[in-house]
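Below: a set of structures, written as structure tokens.
Taken together, the values in this text are just the output of simple stated rules run on the coordinates, not laboratory data. Remember, predicted model here, so these are calculated numbers, not experimental data. Cβ atoms are built from the backbone, for glycine too; each structure is taken alone.
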Structure 1
């Protein structure tokens, strides 16, 4: 997976299509990402201890990684290409070649 935590991405499919946000969490085994303030779902939570309140809370659910594209500062949503610079592998924009 070419996406990392704190990348700015745009959602390209689903109910939040066209919206963008930062990646909070990446699950490489399942191929899913959690985007900040996107794909909000309601979940019934049980109180963990006496001070906590239970009830219905809104949390960010994960999105399949194929449904998001990274944002390039110049081009907007784009795919990622790897370039080898000496002994380092860097992520670059497919459209303009800028380092991401």
Structure 2
């Protein structure tokens, strides 16, 4: 699964500077951080609604939408995927 997430992050990084005017990812980056944050919020709300009232399939689909928009948000802040992995490893070794 980590490879799939890494692949998605790499695709987002590539499309951030894509010349393809039809790229949704490129469009989000061009619209700026406020739009990116708004889309993340919308997708998060949709996930919550489907979690509470939707099917397993819809919840899974919305979860991936949230992951995608989260990665766009993080990439817009110039956070690299390896920084996320380092933070996970750091927290893994902390006893709670």
Structure 3
């Protein structure tokens, strides 16, 4: 079981405030989770079969369709576009060198 000091420290690290009732509930719930995990470490895993053979499960690296084939259709759906690109609101500022 986890003690209340550990719960308090975890709350501080997570920067959350807990009422005594919430702290007690989390202590109980977290204790249950850790008890379950400790049971898993004792679970039998049987014979583990390992294979050194590596198989590529990915598709071949080929072009799935002609480049630019859908560009006009996609851009036509955009609220704003210019010179073949989407126009979006700027969210970052350019860093100026001094």
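Tabulated results
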{"read-out": "Read-out relative contact order in percent (Cα under 8 Å, 6 or more apart), computed value 21, structure in 1, 2, 3", "value": "1"}
{"read-out": "Structure from which 45, 35, 24 was derived, Cα extents along the principal axes in Å, options 1, 2, 3", "value": "2"}
{"read-out": "For helix-only ellipticity at 222 nm (-39500 (n - 2.57) for each DSSP H run of 4 or more, over all residues; to 500) computed as -26500, the structure of 1, 2, 3 it came from", "value": "2"}
{"read-out": "If distance in nm of label points 7 Å out along Cα→Cβ at positions 15 and 71 is computed and equals 2.2, the structure in 1, 2, 3", "value": "1"}
{"read-out": "Of the structures 1, 2, 3, the one that 1.05 was derived from, the read-out being Rg/Rh (Cα atoms, Kirkwood Rh), for residues 31-78 alone", "value": "2"}
